[in-house]
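Some structures to go through are shown next.
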Structure 1
Amino acid sequence: MKIPLYQVDAFTDKRFHGNPAAICPLDRWLPDSVLQAIAAENNLSETAFYVRANEHFNLRWFTPAVEVDLCGHATLAAALVILDVRKEISAELVEFKTKSGTLVVHRDGDRYAMDFPARPAAPGDAHPDLAAALGAAPIEVLAARDYLCVYPSEAGVRSLTPDMAKLATLDRFGVIVTAPGANCDFVSRFFAPAKGVPEDPVTGSSHCTLIPYWAKRLGKDLMHARQISARGGELWCEMRGDRVRISGHGVLYLEGQIEVDSADVAAR
């Protein structure tokens, strides 16, 4: 069995930057164990699989270790593949059915704009090892799916050298660290070592939490954000009630195919 494979650098207009995602179009769903094995073999922060269903597409995301309920960069990458590489539909937008409901991505000039659910963070008790795991105490800690840890400056976020083994023992999916940006509205980094992603280069789903926080703090709905990982990426953000709009560029890096034998499927 031959499965098409595309690798897209998301949230950047330059190859070798942003967040690489693998995208695999399928005619039908394979066993979950096979999907997980492919994601582990790809060894990227996310591999996305989609199956067309009439005018929409069913979409799922896997890290090398687990299936996740929401992923931004691989959704943007899947839309790029459908709209501009494979040209599977002639519309200017693509609708995905996912574990997080219906997600719509449309062209916005030379960017791809995603409509995602907002996930505002709320005050709560932080894990007692959180500050030690990050290596420096934040000035504020909130929580949604992930911990949201706020620092005074971009320089402080850049200088963090977290203990990944300690982060992996915490009681949330991941940890977002953020601060006001020196040349943008806000910056962030994202860590999820327990899920197979020590530091994610650029994270769309974390901005479902970041956008509500910074919209309230800055008193504005339109924002420009940067994720300051080693690869780096840019996001254009908008608060829209209980939804957020996350836009970014994408660049095709690789096109190929995966070989999966029927015996591989049966064995798993």
Structure 2
Amino acid sequence: MDGSRFTDNSSYDVTPFLSEVLSRDKRLAQIIRTPGYKLLGVNTPPDFGHTKTGYHFIKYTQDDNPNLAMSKNTNSLPIFRYAEVLLNYAEAKAELGQMDNFIWDQTIAALRSRAGIINTSRPTIADPYMAQLFPETTSADILEIRRERGIELVGEGLRFDDLRRWRAGHLLTKVWDGMYIPQLNVLMDMNNDGVSDVCFVTAKPSNPQTGVFYYILSPSNSLSSGTNGKLQIYGNINKVFESKKYLYPIPESALLKNQNLGQNPGWI
């Protein structure tokens, strides 16, 4: 939580789960199940029956909900969070070329401090990892704001509109990467309690161990290097993002009311 970028580590994408989640932004443990997560008072690992990537999403879920098996939650959700207000303001100022240290401290630094990050200083150099995701953007401020938005607002239904606003629809065609798996057919302890939780296999063994989830790999759920690597979800599907999707089609009801409107490009 020293504010350094995890992706600056040369081995960031080959780091096993238990090491990957150590000493990270406190928000990570509020987004996914990490060691120490408790369900009904019991330390509980990711449930691979509910997560294909291994990153078991818990944000806004009720950990003591008796309807958990039904994938049902009855808790209230915020309609608009103050964090989003700060992120919107920071992005607007950066896009206008008006970002300064004072605004940074009032927005991005404030959010990072709240998450327990010690070094919240404004970047002076564009992060190469973020730059390769957004090759049209060179501003260190804008790239860091986009990173912060992805972290703070993950799972809140805003990402699709963000990528459309940034003209970054190409990111929607990427394979969904999951956790790094060092090897097949090895029992793994996913919450560091000394008990095996999961084993990645190409076929379920004839004598499975009780309490172990056997994750059977397939063309739609494979490892990036065959027998090890990142879990890749639906990597066998050719994803396409058409440029027309940057704009929604004008509803037929509106076109009937005003025939001078015309339809958005590509939706005719």
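Hey, distance in nm of label points 7 Å out along Cα→Cβ at positions 10 and 178 derived from one of 1, 2 reads 2.9; which structure? Going through each structure in turn, the value belongs to 2. For the structures shown (1, 2), mean count of other Cβ atoms within 10 Å over residues 34-41 is largest in 1. Each of structures 1, 2 was scored by mean count of other Cβ atoms within 10 Å over residues 18-25; the highest score is held by 1. Taking distance in nm of label points 7 Å out along Cα→Cβ at positions 194 and 242 as the criterion, which structure among 1, 2 has the greatest value? Result for distance in nm of label points 7 Å out along Cα→Cβ at positions 194 and 242 over 1, 2: largest is 2.
To which of 1, 2 does the computed value 2.0 (distance in nm of label points 7 Å out along Cα→Cβ at positions 82 and 162) belong? Clearly, the read-out refers to 2. With log10 I(q)/I(0) by the Debye sum over Cα atoms at q = 0.07, 0.14, 0.16, 0.17 Å⁻¹ derived from the coordinates and found to be -0.23, -0.93, -1.20, -1.33, which of 1, 2 does the value describe? Of the options listed, only 1 reproduces it. To which of 1, 2 does the computed value 18 (relative contact order in percent (Cα under 8 Å, 6 or more apart)) belong? For relative contact order in percent (Cα under 8 Å, 6 or more apart), the value 18 is produced by structure 2. Taking mean count of other Cβ atoms within 10 Å over residues 42-49 as the criterion, the highest value among 1, 2 goes to 1. In this comparison of 1, 2, the computed figure 16.8 for mean count of other Cβ atoms within 10 Å over residues 186-193 is attributed to 2.
Calculated for structures 1, 2, mean count of other Cβ atoms within 10 Å over residues 2-9 is largest in 1.
Any read-out appearing in this document is the output of simple, stated calculations on the displayed coordinates, not a laboratory observation. Being a predicted model, the structure only gives us computed values, none of them experimental. Cβ atoms are built from the backbone, for glycine too; each structure is taken alone.
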